[in-house]
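The following blocks contain the structures, represented as structure tokens.
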Structure I
Amino acid sequence: MERPLTRNIRPHEPPLALEDYRRVGGYEAVRKALAQSPEAITETVKEAGLRGCGGAGFQTGIKWSAVPMGPDAPHPKYLVVNADEMEPGSFKDRLLLEGDPHQMVEAIIVSSFAIQADQAYIFLRGEYVLARRRLNAAIGEAYAAGLLGPRILGSDYGLELHVHSSAGRYMCGEASALLNALEGGRAIPRAKAVRTAVSGLWGKPTVVNNVETLCNVPHIVNNGAAWYQSLGLGDAAGTKIYGASGKVGRPGAWELPLGTALRAIIEEHAGGMRDGVAFRACLPGGASTAFVGEAGLDAAMDWHGMQSVGSRLGTGTVIVLDDQTCPVGMLLSLQQFFAQESCGWCTPCWSGLHWVASLLHRFEAGEATEDDFDLLRTQADHLTKGYTFCGLAPGAMESLASGLDLFRDDFMRHVSLRRCPWRT
């Protein structure tokens, strides 16, 4: 089984330095890319079927093709790496940044060349201190070797690369809010009518891609679109870094063929449930995806497979709920997070999420009634797409709405007992 994204990562050891990274084929994709036209790189990525790995799953090559090209294109152009990984339950990008920073740098160079970006930024979660240190070391080595700066490897193409540590905000995971924060403003979303590919960072053409998404690009350039497509299962292309947390035997992350069954991730790679607990349900792609129960475990962990069981692939990092953990308490914890992280830009989100959290707290405190359950249902029905300015609140409602369906009896036990049944 090929694992292009994680093949250089050595647990409990420092990442490869430049010389060692080159010895295993590193930066060959830069040489190959510079020998082609930028449009050819974009076309190869498009043919490979690479999709965004941050949650939305948009076609990467199509996103790139929207950037103005040619001698009349406005400059400077920017590539921005979304490394503000704050989705609860997600840690795959941290693995890549800490474990193989030169792969990230190479991916940025090749991707920036494809859209003819003049500058690139890694917008990094502020708490990722080790990742920042290792990225800066790799970037320094790349500059010294002529892989960054003017005239990369003697070509006519040059690129400046910067690491920007975020002040910390879940909202910065939304691309336009990230750009506002990078400009030094408030992290709030922009109007969707304006495409960042045309007018993004400081009003110039900009592409924003996730860490894992971009790390695929050098391997696609080196090996071709057909090779990348062959890595997945069924109609899926490529590999995916799946993760699992909760009361499983071996919490962690693994690079597997895209389309691997959810059951295989939990039972084989994560070691199944710990002794004394049983599987109840899971959030397959982080906290902003819908719960999947036992009946959905054989679905493929790809965009179509998760859609078929009423959820989404999201980040591909599974949060497992066991039968000894209160699902109402879990939902309360998640909704408190989303309420805290709302940017306050639109009323349904900042007001509605706090209301949801307060209603869930009533259940945990033994103060709720059946009417409160109906109020939660109303909120879940209304804080959806089309009612809010961005996807933060609708994402929060995916776990809540599915939880209200799956765990109704648990909510009613809180009402009848006037306390949380899991508390003695």
Structure II
Amino acid sequence: METPLTANISPDREPLDITGYERAGGYRAVRKVLGGMTPADVIDVVTRSKLRGRGGAGFPTGIKWSLVPKDVAVTGPHYLVVNADEMEPGTFKDRLLLEGDPHQLIEAAIVAAYAIQAATAYIFLRGEYYPAERRLRQAIGEAAARGYLGANILGSGYDLEIHVHTSGGRYICGEETALLTALEGRRAVPRAKPPFPQSSGLWGRPTVVNNVETLCNIPHIVNNGAEWFADLGLGDEGGTKIYGASGRVKRPGAWELPMGTPLSELIENHAGGMRDGYALRGVLPGGLSTSFITPENIAVKMDYASVEKIGSRLGTGTVIVLDDRTCPVGMLRNAEHFFAQESCGWCTPCRDGLPWVERLLAGIEAGEGETEDLDILEQHVGLLGPGRTFCAHAPGAMAPLASGLKYFRADFERHIHDKRCPWA
């Protein structure tokens, strides 16, 4: 099994410096691209690979790049922004790549920036990722000293500067337009779309925002071809995916596996199954803002289309496991507390609705709930759902709640009937 994204990563040593990375084949994609490929050639191979964004939305990467205007002389400067603000609860895959192989991301950013004709790139990094920041800055310095960054890279006439920007630490910065607003030095509030960042992004200029894992695939696609990438997957969606698992499993962690690996294999084989004395009740398949999958669907293939067919989303591909000795009402109250805290406050349904949902759940958990509270929660699922708010924050918060009310309703009713939490 090929694991291109993590081939250079070893938990028992520091990441490769630039010499070690080059010996492992690093920066070969940069030399190939700048040595004879046009930006259109790069976009074409990425489009044919059918790489989909690994940040959660799953939008085709090549198509996103193709929407950037071609004439820089007319549009002004273009920008590449790397979304490394990994704030989705239960998600830690990008941290593995950032800390374990920073030169891979730098090489990927160079190729991507060249493809969209950007002379400046920013890595928008989660503020708490201190080792990642140190290693990225070191890698950027090494790359510049070797001639891979700066003016006239490798004599190609192409110029690029990469800057690391550490986030102030808001979950909403994971939304690409809020990220751009924060990068401009303003309050992190999402923007109306259209216009989309590809035409009017950072400082009103054409901008592409890509997730860390998405970009790290790029050098391997350039080096090995679109068909090679497609063949790595187990179904129609190509490539590998860094899946993760947390909760009461025996071996929590992250693993690079073929796209479409069954959820059952991920939990039983790689995460070691449930801890002794615990049974599986449900799984959030892609971080906290996805809908529960129940045990009868545990064989689902972990790709975008398959997970959507059973009513959830692949999201980040890092699963959160709910066991039979954890209160689902308490878990959801904790989730909605997070989402309520992290609302940017821009639109009323999200700003006021999420704290109200949290209070209702807290009351039910404390044994103070009424039967009517379940109807009110169901009403909020609709009022805060897709199309009702300015961005996807509140709809994401409603995903675990809606599925929780569907699959664990008896637990809610027992809290209300017994006037206490059965797990307390």
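Read the figures in this text as sums done on the coordinates, not as results from a lab. Predicted model, so just to flag it, every value in this text is computed and none were measured. Cβ atoms are built from the backbone, for glycine too; each structure is taken alone.
Things to note:
- Highest-scoring label, criterion being distance in nm of label points 7 Å out along Cα→Cβ at positions 65 and 225, among I, II: II
- Taking distance in nm of label points 7 Å out along Cα→Cβ at positions 25 and 377 as the criterion, the top-ranked structure out of I, II is I, with the highest value.
- Ranking I, II by distance in nm of label points 7 Å out along Cα→Cβ at positions 121 and 297, the structure that comes out highest: I
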